[in-house]
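Scrolling down, you'll hit the structures one after another.
Bear in mind these aren't lab numbers, they're just calculated from the coordinates by the rules spelled out. Computed from a predicted structure; not experimentally measured. Cβ atoms are built from the backbone, for glycine too; each structure is taken alone.
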Structure P
Amino acid sequence: MRSIRTASEYRSIIEQIKQLKHRMWMLAAQRGNLDPEVIRLSQEIDEHIVSVQMYWRAQSGNESMIG
């Protein structure tokens, strides 16, 4: 899992999540929820979401040190 360092990287990851979710939904509709590719995409999305959560946690920590 990679660490998000900038707002630009954050926006890029959010866009990737949207694209992956769309692809996952399409594959799930065609192949079913238990298809290995659907599961792989779901896991990849989860990893990106954790990165986003870590980014926000770091941002809120930085704000509390400033304020």
Structure Q
Amino acid sequence: MQHHCPCTPYMLVGTKTDLRYDLMYLENQGCAPIQSEEGELLAKEIKAVKYMEVSAIRNQGVKV
């Protein structure tokens, strides 16, 4: 995206944040949760204008 649209702002979105609390499921998938601070740090590293987290299950960060 930065190559083709270098002036376009973008954001980083952490999805399925409800899974952060289901450690057994994540372990079975070979995954590990990240904390909000890690997402915010990555957003700064990639120069995203914003970092936000969403969970459709918990209606967090989404409008219904």
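Could you figure out which one of P, Q the value -6500 for helix-only ellipticity at 222 nm (-39500 (n - 2.57) for each DSSP H run of 4 or more, over all residues; to 500) was computed from? The correct label is Q. Among P, Q, considering only volume of the Cα convex hull per residue in Å³, which has the greatest calculated value? For this comparison of volume of the Cα convex hull per residue in Å³, the top structure is Q.
Determine which structure produced the value 45 for relative contact order in percent (Cα under 8 Å, 6 or more apart), calculated from the coordinates; the candidates are P, Q. Comparing all candidates, it corresponds to P. Given that distance in nm of label points 7 Å out along Cα→Cβ at positions 25 and 49, derived from a single structure, equals 3.2, which label among P, Q identifies that structure? Derived from Q, not from the others.
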